[in-house]
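**Student:** Each structure below appears as structure tokens.
The numbers here are math on the coordinates, done by the rules we state, and not lab data. For clarity, every value in this text was computed on a predicted model and none was experimentally measured. Cβ atoms are built from the backbone, for glycine too; each structure is taken alone.
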Structure P
Amino acid sequence: MKYRLIIMNFLQFFVWGAWMMTLGHYGFVEKQWNGAEFGLVFSTMGFASLIMPTLFGIVADKWKANYVYAILHLLFGVTMCFLPFIDAPLSFFWVLLIAMCFYMPTIGLNNSIGFKTLKNEGKDPTTYFPPIRVWGTVGFIVAMWVTNFFTKDWGLGQSIKVSFFISAIMAFCLSIFSFISLPAIKKEEEAKTAERKTLAQKLGLEAFVLFKQKRMALFFIFSLLLGGALQLTNAYGDSFLQDASVFTKGGLINDFSTIILSISQVSETLFILSIPFFMKRFGIKNVMLFSMTAWVLRFSLLGMADNTALGFVLIIASCIIYGMAFDFFNISGALFVEKNTDSRIQSSAQGVFMLMTNGIGAVLGNIIAGLIIAKWFEDPVTQVKDWQGIWFVFAAYALVVTILFAIFFKQERLGRPS
């Protein structure tokens with residue numbers, strides 16, 4: 001079972017990593033979209049996360065999670081096959097939005113299936129899930145390397161649109177694997193009582209009552225605020241490193257941009273394994289503060305980077321710190337939700353967490369970032385960008401969120417809900 005969960009996590013994030021990191025360069029260079037247009041396109045992940053993870057989390061709680069998971073990946077793969085044939089940013093937005101409506105719920109379902117399977121085998125998810133989840137990061141890394149090989153001049157020199165086909169093929173493989181190999185996660189046995197259920201209970205919307213708890217409400221609010229920054233380096237990082245006005249075309253940084261950025265995911269693999277120790281030793285507040293501080297450093301280091309040896313070192317340092325920034329928030333947050341919610345609403349609660357981070361937070365973050373870039377940090381004619389200004393604005397935002405979180409969120413050890 002452990003190896004089945006490893007394969008599931010590997011493929012889950014391979015199909016995402018195959019195209020997401022190069023989407024910025026595809027939009028800015030191959031399609032010549034401006035910052036506002038690309039901001040709208042990249043916000044599709046956020047829009048899809050507004051409702052779909054919660055909706056399909058509810059469906060999974062009421063049906064079999066592995067079947068829902070498999071069907072969603074099948075539909076995602078089919079939709080991705082249409083993207084290479086679309087040029088207009090608005091049309092591209094709608095098709096990618098449909099694809100993301102199928103994909104984004106699977107992230108929460110991936111966690112939920114892993115947690116429930118481990119619990120059914122008598123294992124503590126806090127200890128056993130991170131070493132399994134780390135293979136999802138490995139899948140993301142491998143996907144980036146494969147795409148880099150297919151799209152760079154030193155490789156096969158194909159258009160970046162090939163990344164959409166790579167993602168679709170692997171999504172089909174994951175769908176088949178899910179149907180055949182994943183265990184059937186059945187819904188919790190209902191109590192045999194004659195008590196009347198509320199409409200929310202019938203619809204599986206119990207997870208939203210978590211907002212009545214001050215601690216959980218604050219957790220979700222800061223999940224939203226930090227979610228606005230989670231995807232910004234994924235959206236603009238590759239475009240930054242491939243910008244010939246900053247890094248010479250044909251140079252090390254420009255030519256191997258995607259592989260260099262994959263160091264971020266390599267760093268993730270190390271920090272994921274350290275999560276159990278940090279969660280038990282420091283508690284959720286400090287772990288999330290570590291994450292937020294790391295985001296400030298991530299953006300600041302990119303803002304100071306240029307086409308020099310020191311600039312290269314700063315980029316590498318930024319990629320290393322990304323592991324703490326991303327994992328300490330996402331994985332620790334998912335574990336926090338798992339430890340502080342009833343087993344009957346696990347999938348729904350994970351869906352709410354996704355709603356706040358990759359949903360509302362990502363939508364606001366990507367759209368506002370795109371508008372800010374288009375208005376103040378991008379030449380409307382040449383589309384040359386002031387990357388230093390862009391990264392420092394992102395860093396300032398992360399710093400404000402960090403300070404507010406330190407003030408308002410109360411410390412408490414994992415697994416001891418108030």
Structure Q
Amino acid sequence: MKKVFFKTFGCRTNIYDSQVMMSAMKDYEVTENEAEADAIVINSCTVTNGADTHVRSYISGVEKSGSEAQLFLTGCGAHTKGESLLKEGRIHGVFGQSEKEKIDTLLKQEKPFYDPGDLNHIDDMIVDDFVGKSRAFIKIQEGCNFRCSYCIIPFVRGDARSMNEDKILEQISRLALNGFGEFILTGTNVGSYGQDTKSSLAKLMKRMSQIRGVRRIRLGSVEPIQISDEFKEILDEPWMEKHMHIALQHTSPKMLKLMNRRNVYRQDRDLFEFLSEKGFAIGTDFITGHPGESEELWLEAMRNAQELPLTHLHAFSYSKRDGTPSATMKPEVNGKLAKQRLHEIQDLVNIKNYEFRKAYNGDLELLVESEKNGKFYGFDQHYNKIIIESQEDLVGNWVSISNYEVKEDGNYAHI
């Protein structure tokens with residue numbers, strides 16, 4: 001059998017999509033060794049111009065290595081850069097997310113091809129294993145109805161649409177039988193699940209929790225306005241991870257308006273304080289250096305961030321994405337200044353995370369995910385990293401830790 005290597009860029013949705021392709025292959029063998037691959041499938045991200053650059057750099061690296069593997073491009077970048085890469089002769093084929101279940105047929109095509117598919121597709125394939133993973137990623141929806149001014153994703157993923165609830169539950173049942181206990185719900189805009197099917201994220205999670213073997217449910221990023229009263233009712237459930245990632249993108253009201261965001265800072269603060277009182281660790285997304293971010297607005301944003309009970313941060317400096325309203329906005333912010341602001345808010349949240357971990361005095365519950373050089377790694381219920389030294393092989397095990405040392409870069413324990 002010919003061997004296929006998957007190179008996945010970007011978000012958890014792409015991780016899931018890569019797994020769908022691996023599961024769909026019948027005539028090829030998956031390899032985790034790039035050097036022995038006969039074909040390489042690049043599952044690309046195109047959220048910024050920089051993301052496109054990373055994909056191009058990867059392709060250049062493969063070319064310089066002398067590899068004879070055929071290259072195929074899928075993911076969000078298939079819609080924005082696929083045609084140009086194909087015309088340059090740097091890849092053999094391009095296909096959209098909707099075509100990924102036909103991967104055997106696509107990999108066999110002798111002539112170069114471009115098959116972008118459609119943006120109304122909903123996956124219906126059941127994935128019952130995850131290669132090289134101890135946690136299972138469950139894609140529950142696709143697309144987004146938001147139109148944030150900096151974002152290209154709705155134009156390459158389509159409008160929000162939910163996957164069939166029974167299919168999702170069947171998939172989780174199979175994965176639970178295969179030994180998976182932790183499930184991470186992912187999608188382009190997870191919190192919109194059920195809006196088109198008369199269901200909801202809370203209803204889905206309740207049904208998931210009733211499946212034997214489901215021990216912990218994690219969520220991908222949700223929007224503040226998607227934390228409904230119904231959702232608040234499940235926050236105390238034992239299977240609910242004590243970590244929420246709620247996308248703000250900024251904390252200055254004027255910047256939120258420029259970004260065409262739907263959240264309102266005062267309401268965001270009330271929500272974060274409510275979750276914090278319930279013992280949740282709270283993460284957010286943040287963009288620094290978006291056009292229009294003056295020094296005054298930046299200082300306001302930092303004051304606001306200071307008063308939020310944040311513990312985790314996914315932040316990046318603004319990178320222009322051609323084809324979005326933000327790409328033509330003025331005044332632009334100097335890239336060096338945007339990076340400086342990025343480090344400022346990262347430093348702030350790192351301190352807040354350290355303080356959160358020092359203040360917590362309960363047991364840490366975690367699934368041990370990996371081992372390296374005799375040390376074991378996993379994430380606790382607050383999505384904080386734990387490093388464990390042990391003579392036993394702990395990978396794949398659930399452990400409860402009561403004695404541990406809190407350091408700036410993580411929590412440490414001996415078992």
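**Student:** Comparing structures P, Q by mean count of other Cβ atoms within 10 Å over residues 35-42, which one has the largest value?
**Tutor:** Largest calculated value belongs to P.
**Student:** Hey, mean count of other Cβ atoms within 10 Å over residues 107-114 derived from one of P, Q reads 25.6; which structure?
**Tutor:** Computing mean count of other Cβ atoms within 10 Å over residues 107-114 on every structure in P, Q gives 25.6 only for P.
**Student:** Could you tell me which structure in P, Q was used to calculate Cα extents along the principal axes in Å as 69, 46, 36? Walk me through the numbers before you get to the answer.
**Tutor:** Details: P: 69, 46, 36; Q: 59, 56, 47.
Going through each structure in turn, the value belongs to P.
**Student:** Can you rank P, Q by mean count of other Cβ atoms within 10 Å over residues 19-26 and just name the one with the largest value? Intermediate values should be presented prior to the final figure.
**Tutor:** Details: P: 24.0; Q: 18.6.
Top value of mean count of other Cβ atoms within 10 Å over residues 19-26 goes to structure P.
**Student:** Quick check on the output: 28 is relative contact order in percent (Cα under 8 Å, 6 or more apart), derived from one of P, Q. Which one produced it?
**Tutor:** P
**Student:** Thinking of P, Q, which structure, once distance in nm of label points 7 Å out along Cα→Cβ at positions 27 and 243 is computed, gives back 1.5?
**Tutor:** Among P, Q, the structure yielding 1.5 for distance in nm of label points 7 Å out along Cα→Cβ at positions 27 and 243 is P.
**Student:** Work out which structure the value -24500 belongs to, where helix-only ellipticity at 222 nm (-39500 (n - 2.57) for each DSSP H run of 4 or more, over all residues; to 500) was derived from one of P, Q.
**Tutor:** Numbers: P: -24500; Q: -9500.
Going through each structure in turn, the value belongs to P.
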